[in-house]
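Next come the structures, one after another.
What follows is calculated from the coordinates using simple rules that are stated; it is not laboratory data. Small disclaimer: the values here were computed from a predicted structure and weren't measured. Cβ atoms are built from the backbone, for glycine too; each structure is taken alone.
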Structure I
Amino acid sequence: MSLRDTNLAKLSGATFDVLVVGGGINGAVAAAALAARGVSVAVIDKGDFAGFTSQESSNLVWGGFKYLENYEIGLVRNLCLSRNQLIRAYPSNIKEIRFLAALDEDSPYSPAFAVLGAGAYWAIGNFATRPPRLLSRDHIADEEPAIDLREVRGGIEYSDAYLVDNDARFTFGFVRGALNSGAVAANYVELASAEFSPRGHWRLSLRDLDRGHDLEATAKVLVNAAGPFVDELNAHAGVRTRHRLVFSKGIHLVVPRIGRQERILAFFDDTGRLFYVIPMGPRSVIGTTDTRVEDPVTHVDETDRSFLLEQANARLALREPLTKSDIISERCGVRPLVVDSDVSDVDEADWTALSRRHAIEVDEARSHVSVFGGKLTDCVNVGREIVEIVAHLGIPMDEYRADWYGEPPRATRAEFTRRSRLMKLDRLRKRAAFETLTERLWRRYGLRAFAMLEAIRDDPGMSEEVIEGAEYLRCELFYAAQTEMITRLEDFLRRRSKIAMVMPQDEIADAEGLHEACSILFGSDAQRRHDEYFRHGKAGTGPAPPESA
C-alpha cells in the first residue's frame, strides 16, 4: 500500500481535532505546528501540496524592502525577524544573498536616497545581515558586468535571503514534518461539502479526485487555508468574514544563467516597479510583474513575455538579446491580497499600495478559522497563530516538539559530511555542478540522507542520474516513491524537484531515463502517468485549474 493510500485509509470515517483544507504554505505549516502539539490533525488539498500559489513565488525569503515606500514599518519589521529566524533554522536551505539594485535617471529614487532606505531596512532587521553599500557606476562595472551601464547613475547593494531549492519543496517539508508527528495528509482530495452539526463538530464530505472515491470525516475545528480560494470555500460553507481577497498576477521567466555571481540583480521597469534577475542553479529567473486580475487561475500571455524580455534586454549587457526561444519555463501565480469585505473596489492608484499582510479570522460559534493572504517568509508565525487560535477553541495540546521545524543540528550535518567524504561521494559526479552531492542531499533530505549514503554504498548505480541533466539520483527517486506522496508526474517534475523549471519540456519528453523514472515512481501505472502529463503539456506552463480548495 502506498503512503497516499495509507493516509486515505486513515482519513476515511475518522474524527479529527482539526481538518486543514489547503496544502499550500499556510495549510502545511498549520498542520505541522498542530501535529507538533499533539493535536489530531488532517490536511487535504484538491491538487498536489503546494500545487498553486506556493509553487509560483520568487523563491525569496525577505523582509519586504519595497514595502517601506508605503510606510509599512511594522510589517517589514515582522518579516525581517521572520527571515532571520528562518535563516537560522534552515542554514542549508535558506541563505543570505546580496541584491544589487542598479538605478538610472528614471528610477524613482536616487542612489543616495536608496542607500538611506537600505540602511533603515538593515536596522529594522536587527543588523542580522551584511551591511548595505552605496555603489558608483565604476563599482558596478567592476563587480557585475552583466549590467548595461549606459543609463545607470549608481546603485546600492543590500542583503536578504532566498531558497536554494524551490518553494514547493520547502512547503512539502512541512507536510512531511506533520506526517512524522502523526498527522494525516492527502493530496488530490476535495472538500465536497462541510456542514456544522448542532453537536459542535463539522461533518465533511470528501472526494478522492485521483481515484474517484467518496469519503467522509468529522472534525471539531475546520481551518480554511485554501489560499486564493479561501473566499470560495467560505461561501460554500456558509461562513461570512470581515475580509476578502483581491489578486495581483505575477510571472517569472526562466532563462539560461545570466552572470556568474550568486547575487540578485534588481531594476525598476518602465512603470516604476521592481523586477529581479534571480539565480537558480544553472538558470536565472526574471520577474516578477504586478498586474491586477479578477480570477486566481492565470497564465503567462504574450504581453507578459514581451514586457519582461523587453525590460531585461534594456538593462542587461548580453551578447545577444533574450528572445522567446531562450525561455526554458515559466511561472505564473497570483498574490492573494487582503482587503475589507465592505470595500467594493480598489482603484488602480491604490493597487500596488495594498498591504501584503496576512489576516486570520475566527468564527468561534462554529469553530471555523479562515487564513487570508500570507507570505512564505512569515509561515512559522502563521502556524503559531493558528495553534493559539485552535487552543482557544478548546482543543487540548501538549508542549511543542522542539524540532517541529528547521534542519537537524550542525553536529548531525558534520557527521553526514564525514561519512560522505569517507565514501568519496562527491567524486561520483561525472560533470560540473553548482553544488556538491553532499550539499544537495543534505539540503533536500536532512536525516534521511544517511539512508541514501547507505544505498549508494550498497549499489553504486544508486548515485547515477536517471534523467541526464536533471541533478536527481536514482536513490532519490526510490526514496521519493516511498515517502513523498507523488501521485502524478507533475508532482515530481515541478514540485518535489524543479526539473520542469530548469529543463525544457521537449528535453524532458525525450530524456532516455524518463520511463525508468516513471516506473520507479508509479510502478504498473507508469505509462498512464507519463501520457497524462504530456497530453496536458503541463511542464512549465503555470498553474493548472484550482487545486487548493
Structure II
Amino acid sequence: MLKKIIKFIIKRKIVSLIIALAVLGGGYGIYSLVFKKGEETVYILARAEKGTITASISGTGQISAFNQIDVKSKVSGDVIFVAVANGQEVKTGDLLLQIGSRDAQKAVRDAQTNLDSAKLALEKLKKPADTLSILQAENALAQAKESKRKAENDLQKAYDDGFNAVSNAFLDFPTIITGLEDILYKSTISVSQWNIDWYASQSSTWEQQKTDTYKIGVNQAYTLARQQYNKNFENYKAVSRTSDAQTLESLIMETYGTAKTIADAVKTSNNFIDFVKDVMTLHSITAPSTVAAHQSSLNTYTSKANSHLLNLLAIKQTIEDSKTAIANADRTIAEKIESLAKLKAGADELDIQAQELAVQQKENALLDAKENLNDYSIRAPFDGIAAKINFKQGDTISVNSAAATMVTTYHIAEISLNEIDAAKIKTGQKAVLTFDAIPDLSVNGEVSEIDTIGEISFGVVSYTVKIIFDSQEELIKPGMSMSASIITDTKQDVLIIPNSAVKSQGDSHYVEIFDGPLASSRDRQGFVSDKAPRKQKVEIGIASDEFTEIIFGLNEGERVVARTIFPVSAKPQTSLSIAGFISD
C-alpha cells in the first residue's frame, strides 16, 4: 500500500513539472511576441528645402503714456545740412539732418567692387574651360613628359659615362696597386728587408712611437685598398656596357669607393715616407736615391687616383640628380594630368558652392555698407512734429546723441529686453504687437528707439526698446500690457531644415544623414537602418522658431534626421503561480 502511495506522489510531481515547463515556454513566447517589436531604432527624416525664414525676438511691456521720442544718431561726424526747423511737421522718412559721409560712400564703392569681382569669379568658375586654357594645360603636361624623357636620357648617359670612367680607372688601378706593393713590400733599398721595414728602421731610433703608428696605418690602408680592389676588379670583369641600370650603378658606386680607398692608401704611404725623410734629414742622414724615386711614383699615383675619384664623384652626382629629376617629373606629370582632367570636367561642385558663399558674403557686406551709409542721413521714424532739432550745420554729432525730439499722435509701446536680445535689435526693424486685453487684435509697428544705457536689476541688465505703431487703434489705451515680436531678419529662397535636425559640437554644427537607401518601417512612421547615420558638418545662418537656414554643407532635396526614436526597453513583471509544483 505504501509503495502505491509513493508512486502516485512521484507521478503527480512529474505532471506538475511538465505543466510548469509548458507555462514558462508559453510565457516566453508571449514575451517575445509582445516586446520584440520596438527593438529597432526609427529615424524621422526631413528634406532640406528652399523657403522663406524669419528670425524674431519677443518681449513684453506696456503702452506708453507719452508720445515723445528722441531720434538718435547711429554715427558720428559733422552736420553738413539741417533739413527742418523746430516745430515743423514731418512725414515718415523725411530728412532731418545730414552728416558728412565720405568714408561711408567709399566703403559702399569698395563693397560693390568686391561683390562684382566675386560674381565674375563665380561666372568664370561655372564657365567651361576655353580652348586656350586646355591647350596651355596640355602643353604643360607635354613639357613635364619631355622633362622626364630628358632626365631619363641624362641618367642613361651617366651610366654610359660611368662605365667608361670605371674602365679608365681599371687601366690605372692595377699599376697603382702593384706600384704600392713594390714600394712597400719589395727589397729595393736593402736586400735584407722590405722597404717598409727599412723606412721604419730609419726613424724608429728617435721616433719609435710615431714610426709604429705610421707603419701600422700604411699596412692597414694598403691591405684595405688591395682587398677592395680585388673584389671590385672581379665585379668589373663580370659587367658589360649592356648590363642593367642597377648593376651598372652598383659598379660605379663600388669603383668610386675603391678609388677613395686607393687614394687614401697612396696618401698614407706618402705621409710615412715624408715623415721618415724628415727624421733622416734632422739627423743628417742622406736618403738613397730610391726614396726620391718612391716619392715621385707616389705623387703620380696620387694624381691619377684623385682624377678618377673626381670623375666618378661627378658621375655619381649626375646619377642622383637624374633620379631626382625623374621623380620630380613623375609628380609633375601626375599633377598636370589631374589638372587637365579637372579643367576639362569643369569646376568642382564644392568649389562652386564655396564661391557662391563668397558672393553671398560680399552681398551682405554691401548691404551692411549701404545701411551704414543710410545712417548718415537722420530721418523721421514716423509722422509727427519735429519738436526740437538739437544741432546746427557745422556742429559735430556723436554716436547715440539725440539729434532731434519727435512728437507723434500714434501710440508707443515700451518693452524690456535682456542684453543678448537687445544687441540684435536695430531701429527701423518691423514688429508685430498683440494685447492681453484685446485677444483678437494685432498691430504692426517699427522700432524707433533703443536705450544706450541698460538698467541693472538683481545683476541682470535690461534695455528699453520703443516701438511706434503703424496705425492708430482706438481700442488701445495707455498702460495696457502687450507682447511684441520684433523681426530681426528675413531671407527668401534659402535652404532650410527643422531646428531639431541641427546639432552642435563645440563651435561647429552638424546634421545626421544616411548615404544609402532606407527601409520603411511597418510598425511606425519613419525609417529604420542597420547602420547609424553619419555626421555632416554644416554652416548655419539665421533661425526661426521652427527652421534653421543652411548656408553650406547640404543640397536641396537631401534628407536629414529630424528626430530619432530609440528602442523601448520594456521589462514586464510576470508572475507565474503553479499549484502543486512542489507538493500536492
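Here helix-only ellipticity at 222 nm (-39500 (n - 2.57) for each DSSP H run of 4 or more, over all residues; to 500) was derived from just one of the structures I, II, and that gives -17500; the source is II. From which structure (I, II) was Cα Rg over 2.2 N^0.38 Å calculated, if the value obtained is 1.99? It must be structure II, since only it matches. Each of structures I, II was scored by mean count of other Cβ atoms within 10 Å over residues 115-122; the highest score is held by I.
Assign the value 12.5, calculated as mean count of other Cβ atoms within 10 Å over residues 131-138, to the correct structure from I, II. It would help to have the intermediate numbers written out before the result.
Numbers: I: 16.0; II: 12.5.
Considering all the candidates, the number was obtained from II.
Looking at relative contact order in percent (Cα under 8 Å, 6 or more apart) for structures I, II, the greatest value goes to II.
Looking at distance in nm of label points 7 Å out along Cα→Cβ at positions 147 and 451 for structures I, II, the greatest value goes to II.
With mean count of other Cβ atoms within 10 Å over residues 155-162 computed over the structures I, II, the top value is the one for I, the highest of the group.
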